[in-house]
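**Q** Presented below are the structures under discussion, each in the form of structure tokens.
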Structure 1
Amino acid sequence: MRNSVIDRKTKETDIHVSLCLDGSGRYDIDTGIGFFDHMLTALCVHAGFDMEVKCKGDLHVDGHHSVEDTGIVLGQAFKAALGSTSGIRRYGSFYIPMDEALGFCSLDISNRPYLVYECAYTNQQTGTYDNFLTEEFMRAFAMNAGITLHLRCLYGANDHHKIEALFKALAHSLKEAVTLTGEGTLSTKGVL
């Protein structure tokens with residue numbers, strides 16, 4: 001089983017993440033931000049990962065530190081659980097429709113972290129969640145997981161639907177990319 005546990009405590013957040021890449025979509029998530037919990041749950045269920053995320057953050061300031069730091073710790077947990085990248089499919093791409101919105105993700109578990117993110121929002125918030133934090137989460141996750149990550153909402157009107165389409169597209173792309181092939185490292189260099 002490919003799994004890991006990461007704990008990280010700063011003056012702004014106290015985060016615990018337990019992750020199993022070979023799970024069945026079981027989750028226990030509490031960040032104190034309802035919509036963010038909903039997105040992490042969607043990520044977990046659609047990727048088929050087992051995930052526990054507990055975050056105590058300085059929400060009296062705003063959700064920025066909690067969301068970004070959760071991305072950092074989840075990225076670290078992903079990289080640790082994956083271990084050797086030998087024998088994985090490496091690439092994943094997926095389109096997800098969410099009612100009127102269409103989200104797309106393409107990624108490469110390359111150990112060359114990068115983020116391209118395109119999504120325009122109509123409103124500042126969904127519930128108590130600042131929509132712009134989606135990009136902050138994705139950047140923190142990609143940088144700490146060692147993933148080249150491209151996310152794009154092609155169109156949509158409802159911000160909830162747009163963000164959820166992106167999280168689900170990420171989930172399915174990750175599920176595809178971590179699939180074991182039984183072959184060596186997929187790289188002309190021989191290593192990632």
Structure 2
Amino acid sequence: MSPRQADTRQRALDVALELFAEQGYEKTSLREIAERLDVTKAALYYHFASKEALLAGIIDSLVEPVDELVAWSQTQPRTTEFRLEYLRRLAELLQGPLSRWISFVQQNQPVLRDHTEAGQKMQSRLLLLCARIIEPEAALQDQLRSLLGLLAVYLGNLAPASAMLRSLGFEATPEELAVAAMDVARELVRIGPDQWS
């Protein structure tokens with residue numbers, strides 16, 4: 001595949017993900033994707049024969065950084081420093097490549113149920129992300145603290161979490177919420193059983 005073809009393919013994935021997140025998978029047509037790309041429908045079909053193929057391509061491109069994080073984590077000793085770095089790297093993913101995926105998932109729950117292979121692929125990666133931060137030999141309370149730290153980072157980087165806090169009277173920008181979530185996560189993974197009260 002030439003660099004130009006690879007660029008068109010990636011742009012098609014980006015545009016499709018953007019449209020699927022904005023208006024939903026079912027309401028988005030290949031024609032709309034081609035128009036947004038400023039290519040013919042035939043040119044889009046050259047890369048993706050269907051919306052299902054686009055969905056599969058999107059998921060493959062989004063699980064890649066997750067797989068990289070998991071692969072890195074498998075080379076690290078399970079220490080507090082590792083867990084802190086793991087959470088930092090996860091926050092970067094959530095603010096970058098995975099942010100649009102989260103919007104897509106929120107908008108398209110039925111699609112992921114209908115396309116079981118796509119949904120299972122993402123679910124398996126999310127479970128791997130959780131499993132890598134939990135030390136199997138740790139006390140249950142420490143395992144839970146690690147998991148809660150991961151969930152704090154995840155929730156702190158969701159736009160709906162910021163909106164929910166505003167509706168409850170809290171004033172926090174999405175950036176402030178992400179920083180606060182990381183602070184909470186750091187506290188959780190640093191606390192040992194003798195420090196917990």
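**Q** One of 1, 2 was used to compute distance in nm of label points 7 Å out along Cα→Cβ at positions 18 and 50, and the result was 2.6. Which label is that?
**A** For distance in nm of label points 7 Å out along Cα→Cβ at positions 18 and 50, the value 2.6 is produced by structure 2.
**Q** OK, next. For structures 1, 2, which has the highest computed value of mean count of other Cβ atoms within 10 Å over residues 58-65?
**A** 2
**Q** Where does the value 1.9 come from, among 1, 2, when distance in nm of label points 7 Å out along Cα→Cβ at positions 42 and 178 is the thing being computed?
**A** Source structure: 1.
**Q** Can you rank 1, 2 by percent of Cα pairs over 26 Å apart and just name the one with the largest value?
**A** By percent of Cα pairs over 26 Å apart, the leading structure of 1, 2 is 2.
**Q** Shifting gears a bit: When you work out relative contact order in percent (Cα under 8 Å, 6 or more apart) for each of the structures 1, 2, which one comes out largest?
**A** 1
**Q** Out of 1, 2, choose the structure whose coordinates give helix-only ellipticity at 222 nm (-39500 (n - 2.57) for each DSSP H run of 4 or more, over all residues; to 500) equal to -11500 when calculated.
**A** For helix-only ellipticity at 222 nm (-39500 (n - 2.57) for each DSSP H run of 4 or more, over all residues; to 500), the value -11500 is produced by structure 1.
**Q** Comparing 1, 2, where is mean count of other Cβ atoms within 10 Å over residues 66-73 highest?
**A** Once mean count of other Cβ atoms within 10 Å over residues 66-73 is worked out for each structure, 1 has the highest.
**Q** Moving on. Rg and Dmax of the Cα atoms in Å, for residues 10-113 alone computed as 14.7, 44: which structure among 1, 2?
**A** Structure of origin is 1.
**Q** When you work out distance in nm of label points 7 Å out along Cα→Cβ at positions 26 and 130 for each of the structures 1, 2, which one comes out largest?
**A** Top value of distance in nm of label points 7 Å out along Cα→Cβ at positions 26 and 130 goes to structure 1.
Values quoted throughout were computed directly from the atomic coordinates according to the rules given, and no laboratory measurement underlies them. In this text, all values refer to a predicted model and were calculated from it rather than measured experimentally. Cβ atoms are built from the backbone, for glycine too; each structure is taken alone.
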